[in-house]
Structure I
């Protein structure tokens, strides 16, 4: 048989106080009722001793809130998103919210399924790292007045709350850094997508070349499919290094592209940075373990996650809260992989 569930009344009887007082203390409202510290501590100790478990379902039915947030990520295997999930969890917990996490694997249909599952679970709101072709999801949430904040990626044609990195500036800085280091044939490998953040990374790269009077060659830009990343990155590097104007440096537009690219560069026995200078988006420990520490663009991961939670909680408290949008700056962390090119 199941043991009887401990109630507020059980705690009240053992503590010799009213059930209402126990409820106030366990809900963190003892200050409002001027409860003495000693009695509040006694109630909490008895609750622990009896292994009291609050009835969240009943509480949710009374308040109309579940105190849960749905976090939909584009790719949980990417350390950037895994770390940002931890930040979101920790920050939400401070305000009494639980985070339910799902990964769309960069697929709009999977993102749609996750969205519906979490809506059924009655989450109070969403933080979303969007995948390509997921604009209808945003319209759906807006039409139903479901609070949400877009994280890392947004759609410039849609008026939404978002917290993202200034991808244009970050990529521009990467290009300028390599140009100042003596590299003149700078290439970029990006994902083949219409997502705004990726188009901005390509735009920033091209502007850096233009500002340094480098003539852009079509062969210096390679766009690969997420679903076929390993094979297509190899083809891209082969084409970039064996053409009439071979690249002498490569910017990887994501961590995943960099990892696949660096593995293949090793297979080709190309040396970094003497044969190829390297800069990548995304910070990860593996960049420290490579024989030549990789220069990377450090996105303000903690601030991105914390601000997304802050924006959403404000929206939950006040649905009429105005739209909030912010772009944060990445910092280029220069390492050995982009040292001055030997003359």
Structure II
């Protein structure tokens, strides 16, 4: 099942995406909320009701009216929190090699994550950036999950049961801001908190069973063979696979939930796939060729991400009508 959040006449709704059309869930079953967070809080019972409606639409048992005029939102427009992991060894190793430092041994010992701004979540469409964001503006190609069941002190062996679904994620990054603040060993913060994109829909785990594969040796949890690509203005710049995650989402959840509740509506990103951002690609290019011309996102660029089974996420970069700069406020 593909769950979507969308807006009509300034009101948010919850629907299912079936054969290229969106259908409102509440209009098909009045016991289903018309909003994603309330739906997720309803747990397995509401999920099963929604899957029944989805199956009835697909079989032709019911023929609800499709939505004709809508704005597609992030599948979870108002997450209870948003964490981002660091699960792809290839990305971490390349980034460190490009800086001419050794691979950090701790990467293989435990999964890590940071909290980002859950109020800066958005879906397909325009990404508005301030002047400082355009100082080395970057994309990051990732997978994200949303938690569907409250839990605490969850083991990796049971953690996959807490996942409501999967999404494409673009963790937008302003690298100049990020690199400056991380010199102080705190962050990332302002370099990350202006836009995190998820979408186009939330895909339930049952839809991905055909792509199941074994996790990396020594790891616990489900892994999926899902091709991941990113194009900028129609030119492919990144390609990877979700199967390359070294740390599984189950292991990341285990760490997230240690001594604290995880809640329905929590979003957790995988971290960047190998080759999944300009920071890595530029570093590798310059390492191999001193004449390499680095590339960063510019006003007007169209960033499109696609992951097998999870859909196609498209965003356009636009410039805010402002010349305000926090980089200019830096003390000498």
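Nothing in this text is a laboratory measurement; each read-out follows from the coordinates by a stated rule. Remember, it's a predicted structure, so these values are computed and weren't measured experimentally. Cβ atoms are built from the backbone, for glycine too; each structure is taken alone.
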A value of 54, 15, 13 was derived for Cα extents along the principal axes in Å, for residues 137-184 alone; which structure in I, II was it taken from?
I
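Which one of I, II has relative contact order in percent (Cα under 8 Å, 6 or more apart), as calculated from the coordinates, equal to 23?
Details: I: 16; II: 23.
The value was obtained from structure II.
With Kirkwood radius over Cα pairs in Å, for residues 97-232 alone computed per structure, which member of I, II shows the largest figure?
Details: I: 16.9; II: 17.4.
When Kirkwood radius over Cα pairs in Å, for residues 97-232 alone is computed for each of I, II, structure II gives the biggest number.
Have a look at I, II and say which one yields 34 for percent of Cα pairs over 37 Å apart, as calculated. Don't skip to the answer; put the middle values down first.
Numbers: I: 34; II: 16.
This value belongs to structure I.
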Taking mean count of other Cβ atoms within 10 Å over residues 89-96 from the coordinates of each of I, II, which one would give 15.2?
I
Looking at structures I, II, which one was helix-only ellipticity at 222 nm (-39500 (n - 2.57) for each DSSP H run of 4 or more, over all residues; to 500) calculated from, given that it came out as -14000?
I
